[in-house]
Structure 1
Amino acid sequence: MKNIIHIALSADKSYSIPLALCLYSLEQTAHASTEYHYHILDSGVDRDLIALGNFKNISWYSTDKLLRELPCNLRYPSAIYHRYLLPELLPASVERVLYLDCDAFVRKDLSQLYHSDMAGNPIAAPLWKVLGPNKIRYQQFLESFPRRFNLPAEEQQYCFSSQLLMDLSALRSMDATSKLTEMTQSFAEQLIYPDQDVINAFFYGRITHIGQEYNVIPSFATPEELSNEEIRQAYNAPAIIRFASIKPNILTGPRNSYEEDFFSFWRHSPWKHHIPYPLISLTQFPVPCLAAILRAIIRLLIPYPRLLRSFGNLLACLRNTGK
């Protein structure tokens, strides 16, 4: 008998390939008894690209024009709030869903996480542990959170919203979608990580913490830098690697063992001829037609990693020369 697990993800056109690779990593690591049903919050995804994976059990929800009235910018588009909509968009028959940001690289079957005890809370999420070289910067942010939302300055409770195990029945009964939306509007001036801040404030004291192995972030730390045994074990045997802030870049090649695994996985996937993550240097390029030409050249060089890195070095030199 199959173990049905409901997974929700959100993406726009630019993140079609990361979405596809995230889905593929879920499929490749699933137990024989696990069957994922995917719920895609679609803000313009290229479905033809997704179809290359021959995924079964996908439900699509058009969200392109939803929640645009909420505070957003180039870094945080309105799509970040679409996870608010899951209690309303998903069928009433779906009582629990695991939401993942599509920069997740899944390395283990997620049925244990999906069926974990939520201790009566409406959501479960990984606690933000302050690690690595940016420790002072992030510690200041976490310490500011209670003050910004008039919350007790107690033991740190701030969680990531990138992985959310959601009790949809409980969220529907509390009208969470509309209340999260209202809170976002009310606290617009206090937001730093917009949807994440609001989720933490609204559910303060009602979030079950999930294991750190489900939120290993390479840019935060390496196993050698970690003194906490639990976190070190998580980084040595991750269930989910999340490329937060710094994405794998084919122009530089892998910067750590996690990216080495990712690039190997990508090169054996149906999307091996596509750029795995959008290249920020091209998305911000002042001449769109030239950016398109550079992107085409990069795709031609994908089979030749050394030439690709050399081309990346050339582009970096040209950018530095132009400053």
Structure 2
Amino acid sequence: MTAETQIRAPSPTPIDDAVTPFEVSALDVRGRLTRMGPALDEILTKHDYPAPVGKLLGEAIVLTTLLGSTLKFDGRFILQTQTDGPVSLIVIDFHAPDRLRAYARFDASRLGPGQDSAALLGRGHLAMTVDQGADMSRYQGLVALDGGNLEDAAHEYFLRSEQIPTRVRLAVGEEFRGGDGPKHRWRGGGMLMQFLPKAPERARQADLHPGDAPKSVAAHTIPDDDAWAEGQSLFGTIEDVELIDPDLSGERLLFRLFHERGVRVFPTQSLRAKCSCSREAVSGMLSSFAPNDRADMVENGKVIVTCEFCSSVYEFTPEEAGIEKVG
């Protein structure tokens, strides 16, 4: 630590709907911790998802905050899954620096008891898109979903695309409390930790399996750097309840994990549930359709559009929708 670094006790005050960057310089690791409360609850309760679907969508939202909060410009990070599972589509839209919206499409007839996130997802792919604006090119990373959960997909992405040793933990749960306040609400939390030593050879990882090598060929392995091995060992002690506990502050959780090595925290980044839809935006969307398609949208003398993200309903007369009268 430098002389300018302030050494203090961890704050006991929990901060919800925020991402806290941190660093453990003794282990050459950096990371981010997300704690979500009201914003996550608002997004999930707008659709009244079945509990397993809400939990899965919540995990995707938390993962999006861990990844999208690194954007240093006014852009968007979009996480999307398309699979053959009961939850066939998930879309999370993070508009930097803090706006979140999300929805999931699912087949209620295929939901069953005991299905975990991996079973709900099934097989397909996860896409992560960085949209830098109209005048800039998009960047997209794809990773296969092959029967694993979102943590598995994140690990596979960093292994194959970023080639940075990375660990991810996600937790979402329902909180039930008595008294006069809300008796039920969603909470979520997650942590991402990466090994970023100054000497790049220390972060070297085993070569990926070529896929067509004979079975007799041994897989390439590289021993973990001692610092990264220690970091992973500490990271592995995190329990789900610690990530979503409303009474445990993020700073205390980080101190609990890394106090022996010393952990530095940086200013938190707030998060909020905020849809970007508006009457003007929906009107513009309608104008992009062909006249015949717009005419087919009229029901009972109105064109009604419901936002899939926030469930807001917009009504237009045929004239407002630019539909010409016939006859």
Problem - relative contact order in percent (Cα under 8 Å, 6 or more apart) - structure with the largest value, from 1, 2 - result: 2
Completion exercise
Taking distance in nm of label points 7 Å out along Cα→Cβ at positions 127 and 199 for each of 1, 2, the highest value is that of structure 2
Problem - Cα extents along the principal axes in Å, for residues 23-102 alone derived as 43, 28, 28 - corresponding label from 1, 2 - result: 2
Problem - Structure (1, 2) behind the derived value 50 of percent of Cα pairs over 28 Å apart - result: 2
Practice task
Output the label of whichever structure in 1, 2 has the greatest value of distance in nm of label points 7 Å out along Cα→Cβ at positions 39 and 311.
Solution key: 1
Practice task
Name the one structure among 1, 2 that semi-axes √(5λ) of the Cα gyration tensor in Å, for residues 111-182 alone of 26, 18, 10 was derived from.
Solution key: 1
Practice task
Taking -6500 as the value of helix-only ellipticity at 222 nm (-39500 (n - 2.57) for each DSSP H run of 4 or more, over all residues; to 500) derived from one of the structures shown (1, 2), identify that structure.
Solution key: 2
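Read-outs: derived from the displayed coordinates by stated rules, not from any lab. A quick note: this is a predicted structure, and the numbers were derived from the prediction, not measured. Cβ atoms are built from the backbone, for glycine too; each structure is taken alone.
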